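Q: Okay, got some structures for you below.
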Structure 1
Amino acid sequence: MLDVFLSPNAQWVLLSTLILGTASGMIGCLAYWKRQSLMSDALSHAALPGVVIAFSIIGYKNLPFMILGAAVSSFLGACFIHWIRSSSRVKEDAAMGIILSVFFGLGVMLMTVVSRTGGGNQAGLDSFIFGQAASMVRTDVYTMLVVALVIITVIIVAFKEWKLFLFDADFAKGLGLSNRLMNGVYLSMLVLVIVIGIQAVGVILMAALLIIPAVSAHYWTHSFKQMLFLSAIFGGGSGMLGTLISTMGKGWPTGPFIVISSASIFIVSLVFGAKRGLLINAFQLRMHRKHHAVRNHSIPRHPVKEVK
């Protein structure tokens, strides 16, 4: 056990999942307040065909090129969602569900074809479904770290702009902040964090790493700044804890354990959250009823005289 934790590869993988979880939590916080949490699920599934096609073109596993393929595929998915929503009466959530199913089905079909050629499974292409962080090499980790750090930096540096964009778009537009530019940057960062995380977490579970930390953080604070900070901590902690658990068994997929760790944090937040937790809500309700009962008891009740 100790040898696994001290190995250089394990340390690099732990660092990468920590940074990935932090970036995912921060982007997930933006998606939560933009009310597009389902978009992360749709785009993560839409990335799978691009990964498989990129692998088919070059014939071997090359993470930067496969990230490029996943990014193109995810952007196509986002464009199709926008086209379906704008050119028909189909609602946005239905359009996301359509693109999610179609693109993921296409990706699984292409993966089956590639696997029959004898190269897909050998390259670890099937690990993109549920994730396998242990299969990453150092160059993969470097790529993930650079992209994730860029995303984190953009969110921190432009914090005021993001706050205006999410909570008062009209006022931001009046100050000269382009909503189209902010939407483009937001969508680009969402796609990038998805495509760099699918190898560690997988296309199916990547959405959970984007959604659950932000929802968990919302139970602890009303402040957007604090929620962004807590979401980053919950995401990074889930990434590290899930990776540590997955190293305890041979061939254990990393993604499911990261999601289980994140879900555990959510359950704790749901019950013990300082602002919206079940316990604090029950306590406040009890105190309110007690105060209401005392107030009613203290009010003098005068007998009503009968009018003759």
Structure 2
Amino acid sequence: MVDIAGPRISTVENGRRFGLVGAERLLFTLLSALAVAAFILPVALERVVVWRDFLPGVFLCLALMGVGLYARYRIGALRLSVAAVGVGLFMGFSTLLTVLIFALFPLHNPVIDPWLIAADAVFGFHWATFVIALAEYPALMRALAVLYNAAVPLLLAIVVLLGALGRIEALHRMLMVGLVTLIVTVAIWWCFPSIGPSAYQTVPQEIAVSINLVFAADAGALLRQLVEDGPEVISKDVVVGVVAFPSYHTVMACMVVWYTRRTFTFPLGLALGVAMVPAILSHGGHNMTDVLGGLALFMLTAFGAARLLPDPAR
């Protein structure tokens, strides 16, 4: 049975053994900078934000971090502490970055989707054709839709798992990779925007319904409208995945596989990570180049995180 609370060690010893303070300070600094940008940018760009849709996520982030700090400094529950703080950090980043992304609409740079689609054609990949082919197995496609939509909860479950197992260095590296890749992904998308092939290629409606296609024709139309006009107001009703290249779902799939290694859940993590690839390509409305871009981004960032947050035992 896993001891979620973990050993009761003094906070000074915790900091020395695990380097928690330095790692968490760096992560919290990134979150704070994002919070400032998320609140200032919409005002500067005269965007209307329905904050009641997003503030609960911010408050939940702060509450989880508060629980984590209480568990650390009052009851010495190190493992519970790092898990709670980690989940809070990731949820805060996701919420604030959503506001920031939609504040950037409408896009001023031309989309690069025609070039990405042409690059995929060289390898013989065509999104609509791929989806229609997989639709021959509707039960499989519906399962892939569930997996695609469960990417974020799955990632949060890995955060809790690493905390419960005391894999604190791995947890902090994972959070660093997740938060930095979120920022880099949005930066690339802002400079070279792409919304994916689902905005330009059509899957017949009856097929889309039968497989619960996430990015069906209506989602593609919404993406085109956002690029051209932007949302009238930024609310939860208009929130949809808009960043195609590089694929952040691919980054999340890589994190699940890479950071569950050396744990008893690695076989399951590997299976889910591999299954996520066809889910991303089909339900995510992605080009193959999007997936390759996400893989490259993960590899570079994971290498940097391992150097920035080395294992004290080594």
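No lab work stands behind these numbers, since they all come straight from the coordinates. None of the values given here were measured: they were computed from a predicted structure. Cβ atoms are built from the backbone, for glycine too; each structure is taken alone.
Q: If helix-only ellipticity at 222 nm (-39500 (n - 2.57) for each DSSP H run of 4 or more, over all residues; to 500) computes to -22500, which of 1, 2 did it come from? Spell out each step's value before the answer.
A: On the way: 1: -26000; 2: -22500.
Answer by label: 2.
Q: Going by mean count of other Cβ atoms within 10 Å over residues 271-278, which of structures 1, 2 comes out largest? Display every interim value, and only then the final one.
A: Working: 1: 14.4; 2: 17.4.
When mean count of other Cβ atoms within 10 Å over residues 271-278 is calculated for 1, 2, structure 2 comes out on top.
Q: Where does the value 30, 23, 14 come from, among 1, 2, when semi-axes √(5λ) of the Cα gyration tensor in Å, for residues 95-214 alone is the thing being computed? Write out the running numbers ahead of the final one.
A: Details: 1: 34, 18, 11; 2: 30, 23, 14.
The read-out was computed on structure 2.
Q: Who wins on relative contact order in percent (Cα under 8 Å, 6 or more apart) among 1, 2, i.e. which is largest?
A: Values: 1: 28; 2: 24.
Across 1, 2, relative contact order in percent (Cα under 8 Å, 6 or more apart) peaks for 1.
Q: If Kirkwood radius over Cα pairs in Å is computed to be 20.5, which of 1, 2 is the source?
A: 2
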